[in-house]
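Any read-out appearing in this document is the output of simple, stated calculations on the displayed coordinates, not a laboratory observation. Just so you know, these numbers come straight off a predicted model, no measurement behind them. Cβ atoms are built from the backbone, for glycine too; each structure is taken alone.
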Structure P
Amino acid sequence: MSRNARALLASSTLVACLLFALPLPAARVVPVCAPEPVELEISGKVYRYFPLTAGSPLSFTVEGPAVFEPILRWRFEGGASDVDVDVVFTLDGRVMWHQVFTTAAGAAGYPAQPDWRGGKPKRAPLDIPSGEHTVELTLVAPTLGVLDVNPVVRAPDVLPWRVAWRGEFGVAYVSNIFRYSDADVDDFLDGRHEEKYPVETTDDVRLEPSFDLSLVREEPGRRTTELRLSADVRLPVINSEKSFAKLGARVKETRTRFAYVLVDYYAIPSYHIRYLWDGDADGDDPYRSCDYRKHSVRVEVGSDRSLPVDFIARLKYDYMGYNQNFVEYDSDAWTTGLVAIVRPVRGVRVDLGYALRKLTALGYDEVGETGGASDDSDISYEQDEYALKVRWDVGRVRDVRTVLTLGARLQVRFYQTSKSVEDDPYHAGREDTYWTFSARSTHQLTEETALEVFYEHRRRSSRSDYNEELGSSKDYTADRVGIRLIFEGERFLD
């Protein structure tokens with residue numbers, strides 16, 4: 001992909017995020033030119049009601065989706081008897097229905113008028129679609145007297161489908177984009193073994209746009225269903241061969257305050273690792289480009305803030321298919337994991353996780369060979385992973401909401417090949433240890449936009465029972481630091 005094409009893709013992503021980052025109105029009700037409210041005392045609490053009389057309708061602006069469910073109480077003065085009340089409801093000028101009911105005096109009183117008594121309550125629900133709408137109440141009968149109205153609005157039992165989006169545009173500096181060892185970096189800088197390093201630089205600046213689009217169906221307080229599509233792109237400015245895209249889809253079903261289940265899939269159509277030594281290559285030029293494609297499926301089940309310590313259980317399957325020079329690396333991997341989530345104080349969340357990963361590689365590349373009987377590399381391994389993440393919602397810092405997130409991950413990988421060091425010098429008796437440390441600070445600029453600064457440090461150390469020099473060619477460190485702008489929004493589809 002050319003630099004102009006990458007710049008165009010990044011610009012298009014940013015424009016799309018800006019166009020879609022529109023606010024979602026919250027459900028609320030506002031009286032329009034209403035008379036002064038009166039106070040009613042009910043069970044020791046005081047509530048404000050708007051008086052409705054014949055010939056003087058009440059109008060309210062309501063933002064949906066919502067249920068407009070006013071509480072209606074006829075005002076009894078003295079010893080009046082039961083009353084038949086007829087009220088007309090209109091929505092944006094269109095008559096919805098008459099509400100006719102009979103009411104009698106109840107226990108509600110008027111602190112300012114001890115002789116008055118409020119009638120027994122009557123609720124009259126009206127569904128309001130998304131957007132801003134005008135609701136008008138007109139008292140048809142009786143023509144004399146007052147109906148006091150408390151304009152309650154609530155979320156509907158089932159919200160309509162809504163579309164939600166999240167776009168990110170980030171820029172990062174990557175210190176070691178090919179994850180070369182220190183010795184490899186020195187060789188590259190000194191111009192040695194040029195056939196091994198057909199690259200311009202070992203570091204790079206990378207554009208990191210991404211976009212998520214979700215369809216969400218919610219029953220407030222009960223359940224939520226989410227369908228999501230995502231695209232995540234990495235575009236190095238100089239080393240274009242390291243460009244790749246990650247495309248995903250996800251389904252998540254949540255039973256509020258109980259549990260959730262999630263199934264997701266993602267694919268990387270093509271990813272370039274670097275030029276690697278190939279035992280089958282010509283002796284004068286033994287290094288070949290190593291690329292793979294990846295498919296991943298994950299199933300996750302977790303409790304939804306229903307326990308003192310919430311748990312997440314995960315099962316993941318990965319398939320990696322390599323290019324023709326490294327067919328022996330084709331692999332299947334299964335990962336099982338468990339995460340415990342604790343919230344020791346308000347605003348702090350701590351995730352503690354463990355995962356076991358088992359990867360089985362093909363181990364051969366010619367007809368008639370088998371994994372245990374070939375002269376090819378076998379990258380099969382078992383890996384233990386330990387993870388810690390701490391998220392702290394700091395609150396407002398200089399009037400900007402700030403969230404800090406710190407993470408650490410340790411992976412210990414044991415290669416399983418039974419081949420000799422002569423047949424597989426890079427994997428026989430090998431053990432790798434990976435350390436990853438990360439930090440990010442997120443600052444909420446508006447309801448729809450946020451600015452995030454992030455840093456990541458990654459290192460690997462390798463050792464082998466048979467190859468004392470393995471570490472000098474496999475150990476590496478890599479740093480990534482950058483900034484990203486985040487756009488979010490949602491809109492109902494009713």
Structure Q
Amino acid sequence: MKRCMRQISRFILAAAFCCCVISLVPATAQALFDLSVTQIEGGFDLRFGTLQPTDFKLARQMTVRVNSDIGKPYRVFQQMTQPLATPQGQPLDPSQFQMYALQGSNTRGTLIYRQEEPVDASQDLVYTSNTTGESDSFQLVYTIAPKNGQIPGSYYGRMSMILVPVDAVLSQVVVNVQVYVELTAGGSATVEIETNSGSDRIAIDTNDLRVTKEGLEGTWPQVHIKVYGPLGSSYRIYQALEQGDITSADGYNLDLEKVAVLFDGGREGTISAPATLKEARQRQLVYTSDPRGASDEITITYKPDRDFRLERSGLYRGRLILFVESDQASASPELAKKALDVEFNIAPVFDIRVYSQDTEGVALRFGNVSFKSGPATSENEIFVETNMGKPYTIVQRVASPMVSAQGDKIPAEDFVMKVKDVESGEVPKSYIQEFVPVKEGENTIFSSGPLGASAHMKVEYRLTMKPESKAGNYNSQIGYSVVLD
């Protein structure tokens with residue numbers, strides 16, 4: 001029995017020993033493949049603080065550390081996954097945020113040498129390990145530089161550092177780095193004033209315009225104004241003619257009411273109502289911002305009316321000054337001021353246009369006329385446009401009397417005309433005000449006043465058929481010309 005008990009005791013001790021041996025066998029070790037990012041000044045984000053327009057550059061240094069025991073090479077990439085922008089969506093100029101690698105800061109692998117360049121949305125290779133993939137660390141330097149006209153505000157973004165294994169079945173490691181900078185504005189750099197032509201000139205040449213019955217067609221000069229805020233207080237935009245007028249070489253002042261001034265944009269503030277350039281003889285208010293002085297864009301368009309081309313011919317010149325003024329106590333009231341040369345070339349005009357039933361050209365249509373239906377009338381509408389400053393006459397040219405294909409003629413007293421509804425800038429010297437027979441050949445039907453002002457009139461023709469008139473289609477050719485006296 002004792003012998004049996006000793007054997008049992010030996011078995012229990014042996015079992016206990018085996019259990020102890022089994023419990024001392026270590027578990028399989030997990031591979032180490034990790035990346036960390038820290039800023040030299042402390043923290044895990046890139047915080048640049050406040051950047052003034054007068055600053056040279058702000059720089060932040062970051063240490064990237066890779067721990068690996070996989071025995072395989074690896075690479076580290078950099079990518080801007082969320083570009084720097086304000087909460088309102090205003091992006092930072094990509095050229096302002098750049099980086100470079102600090103050469104010699106690594107000990108084993110290859111730190112890619114590059115000159116300072118923008119951080120963009122592509123995956124850029126930063127570091128390649130040695131062939132055995134040993135752990136290493138290196139340093140990257142990130143900079144933000146000021147820019148003239150930088151838009152003030154708080155800019156946020158996100159950058160990713162990506163650890164990628166080579167020839168190893170492991171997932172890549174991504175570490176996100178938040179980026180932040182506060183930009184401030186300074187003085188006139190908060191305002192941009194540009195013309196649509198890119199020059200410092202507002203120019204209109206009537207040779208480049210197309211004339212229609214409704215008006216002029218062409219490309220109109222524009223001024224685009226951008227104000228970057230918020231400025232912390234309201235601001236206003238004005239325009240004014242430096243000498244109060246736009247004048248030709250012979251001293252003639254342009255009629256400024258013939259140039260409309262149209263304002264567009266100004267979504268954050270109050271834009272002025274359409275006006276004419278005449279109001280710019282004094283300070284003409286263009287726009288008033290909201291109390292915060294928020295960012296805004298305004299476009300001013302200078303559009304001539306139809307009679308602009310009829311101003312006295314010549315080259316007119318002047319200077320238009322644009323002002324942006326602020327109520328900001330800590331800054332100069334005048335945020336921006338820009339002078340633009342004004343050049344309006346009015347080409348000589350001496351032209352006649354004729355319309356029949358709103359269609360350009362001469363076309364008298366009387367329809368079916370008979371003794372029973374009574375007289376029928378038809379009209380031509382005549383526009384004489386001139387800026388020559390000299391008197392003129394309108395001549396009616398009749399090639400033949402009203403005649404049918406069979407040779408039958410309408411008697412002169414049955415085909416008559418007169419001029420009516422005359423509109424002109426001066427009293428005409430004379431025109432045919434009562435019905436007279438339409439004579440063959442050339443006959444003066446209108447004579448202007450001594451200044452040769454443009455005129456608009458209608459010429460009415462009346463056709464009468466008598467009981468003895470023969471039926472048929474009757475035709476004649478009528479035209480008009482305008483001649484300087």
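Key figures
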{"item": "Rg and Dmax of the Cα atoms in Å, for residues 192-343 alone from the coordinates reads 20.7, 68; which among P, Q", "result": "P"}
{"item": "Per distance in nm of label points 7 Å out along Cα→Cβ at positions 160 and 384, the highest-valued of structures P, Q", "result": "Q"}
{"item": "Per FRET efficiency 1/(1 + (r/R0)^6) of positions 208 and 360 (r between Cβ atoms, R0 = 35 Å, to 0.05), the highest-valued of structures P, Q", "result": "Q"}
{"item": "Computed 0.10 for FRET efficiency 1/(1 + (r/R0)^6) of positions 264 and 280 (r between Cβ atoms, R0 = 25 Å, to 0.05) - originating structure among P, Q", "result": "P"}
{"item": "Test item: distance in nm of label points 7 Å out along Cα→Cβ at positions 400 and 432 calculated as 2.0, pick one of P, Q", "result": "Q"}
{"item": "Structure (P, Q) behind the derived value 66, 23, 20 of semi-axes √(5λ) of the Cα gyration tensor in Å", "result": "P"}
